[in-house]
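Structures given as structure tokens follow.
Where a number appears in this text, it was derived from the coordinates with a stated rule and is not lab data. None of the values given here were measured: they were computed from a predicted structure. Cβ atoms are built from the backbone, for glycine too; each structure is taken alone.
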Structure P
Amino acid sequence: MNRDVKIVSIGGGTGQSVLLGALRNFDADITAIVSMGDDGGSTGALRRSCKTPAPGDIRKCLVALAEDPESLKARMFAHRMQGVFDHALGNLMLLSLYEETGNFMDAIEFMQDELKCKGSVIPSTLDDVILCARTNEGHIISGQAQATHGHETLDEIWMEPKDAKSYAPCAQKIREADMIVLGPGSLFTSIIPNILFPDILEALKETDAVVCFVCPKSDTEGESYGMKAIDYIDILNRHGLEGVIDVVLLHDGNASGNSSISYTEDSITDSEGNLFPAVEVDGKQIELMRDRGLEVIVDNFESSDHPYQHNSDVLYERLKEVLLCHLQQKQKTNSHV
């Protein structure tokens, strides 16, 4: 594998940074396309007071792709200052660079150089957007933080203003990719917001890349409470991805081995007794997915440190198999042309 191979991650939040922990192991051209609707916590406060694009998820991706994520510089960039309204220093640095340069991409690229990132991080939009959602009960919610932490499962999400534009290089990166990975992460507020832009969605439909969806292991927020793995696929299809996804990666919650994490049909429990509602996966759902033409990979993605997150090493191994298979098929096809 070499730098001619191109891999694109589409998502946001902690899930995307976990995935990048896997993708950084590839000797490839890596691009992270990041959702920009976050309006909670430090990011939300800075967006409201300083009119800056959302820096938080960008910061997480930069740290995940840093040459050494454990270096003092990377840890400083990720550090939260509890005495300063819990702002992450990296958020303030991106804001400062944005105000100095007048260009958010210049701010990102400066930090990419400083951290010697093993890839590029780009926002799905530079417009000032607000995520809006409709719950299964029909209630309308405005704002990513409200949608994420609400008490009702979401059914649909959209962007305001409706004419918001994507960041132009996103579609090009998708068209040029060999592998595209959606997720893991919050379905409605981290993954889907990126595909609400017509040109990004069109690029996903036209790309020759193998498109993978890493289904979340659990619902740690509430927006997808009670949803089964097949429901995630149905929601993605309703938001425009029908016929786009090729491969689905699912966590086998019963293959826990010797660990401090316990699994039931309903929840994941860590060593401290915290409960995380598990995404239900069973043979019938897997069969339905395969009947729809999806390749389904089921594995134990357990992470002993964070039970609701995926194990980056196992993700890397499974995605490497998918990519190598795709490249071999592509080579065979081209040899017959």
Structure Q
Amino acid sequence: MKTRVNICSALRQGSRYTKSFIHQLRALTEKGYEIGSINIVVDGDMLTDEALIEASGDGRMRIVFEGKPGAPTCFMRERSVAWARTGNLALENSLNTPSDFTLWAESDLCFQCDLRERLMASGRYIVAPVVMLGDSFYDSWGFRDLAGRRIDSLAALQSLPRTPGSLIELSSVGSCLLFRTELLSMGVRMPGAYEDGLLVGFCLAARAKGARVYCRYDALIVHPTSLWAEQVYRVTSCRTGDGAAWAEISPTEGAVLAGPYFDFVIPEALRLLAATPGVAAWPEHVTFSSNSARQIAISLGHERSLPPVPDGFAAPTRPQPMPMKPDQVGGETWWRSLFHRLTT
């Protein structure tokens, strides 16, 4: 009897990479194994994406509806809970089809047709390929060494000790991984925490049960540069003061942020304040707005009288306290430096 592999992922209906992702899944070779089921969680409660409607005719396809969206999230800890719920819906649905291995793959990745058989070759509990974005190592959040340190470059990954089978042992990986399905039966899931949750938390929970995590350094997949650039946001306004008198301290083409969350907005606001001489008073609160062009407008002041939101932006988020130390400004973030290299 052939080894059986289930596939799990999540996808937003209407994404421009839907057709490509489905094609890649169908093109995966089945040398020495067979596909059990393809479990994809989608937003909403009915299919509206033509590519998914067509793909649903495949007897192996299992579409899981996420349901109506919840309240907007403004912090990564809140977003991570939603992401974990989505990922776990796919994993739990896959258990309806018995399998030996399960492949988790984010839906905006590009991979080779022999990906699964290469990851399966070692027989390890968890194996991931190297994930690249252009000429840069991509998943520096998920890939962490045995001490839990994030791996921020391909050179850093390649410098780690290697084991037979073209493998490097890590504490966690991300984006795409193949694992033994028995881990799901043991209760391993994606936790909703931000720093150590999602696929990182999945790997840590698996290690706690005796499994080991590896990256196969000669297997490579790619996150398309253009798709990644479309997912980031840009700060185009940062106003400090009050509703009657305020100053604009952000350039029109401001910094790139990984998303519309206070986790990224507050450090950028601190950076802008530190770079702006003569700010009359240190703001007590911060809020932000975004628009369909993936732009962010930040407002700084007192929650009772914040500067107005520029035209074309949605209603602002609930104000949050600003840190009171102007020197709390970190160095250049990985997504900003990566975006700069890929777009200049």
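Overview of results
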| read-out | value |
| --- | --- |
| helix-only ellipticity at 222 nm (-39500 (n - 2.57) for each DSSP H run of 4 or more, over all residues; to 500) from the coordinates reads -7500; which among P, Q | Q |
| Mean count of other Cβ atoms within 10 Å over residues 61-68 - structure with the largest value, from P, Q | P |
| FRET efficiency 1/(1 + (r/R0)^6) of positions 117 and 197 (r between Cβ atoms, R0 = 25 Å, to 0.05) - highest-scoring structure of P, Q | P |
| Source structure (of P, Q) for FRET efficiency 1/(1 + (r/R0)^6) of positions 69 and 101 (r between Cβ atoms, R0 = 25 Å, to 0.05), computed value 0.20 | Q |
| Identity of the structure behind 2, 10, 19, 22, 23, 15, 7, 2, 0 (criterion: P(r) over Cα pairs in 5 Å bins from 0, in percent, for residues 77-188 alone, calculated), options P, Q | Q |
| Structure (P, Q) behind the derived value 4.0 of distance in nm of label points 7 Å out along Cα→Cβ at positions 37 and 229 | Q |
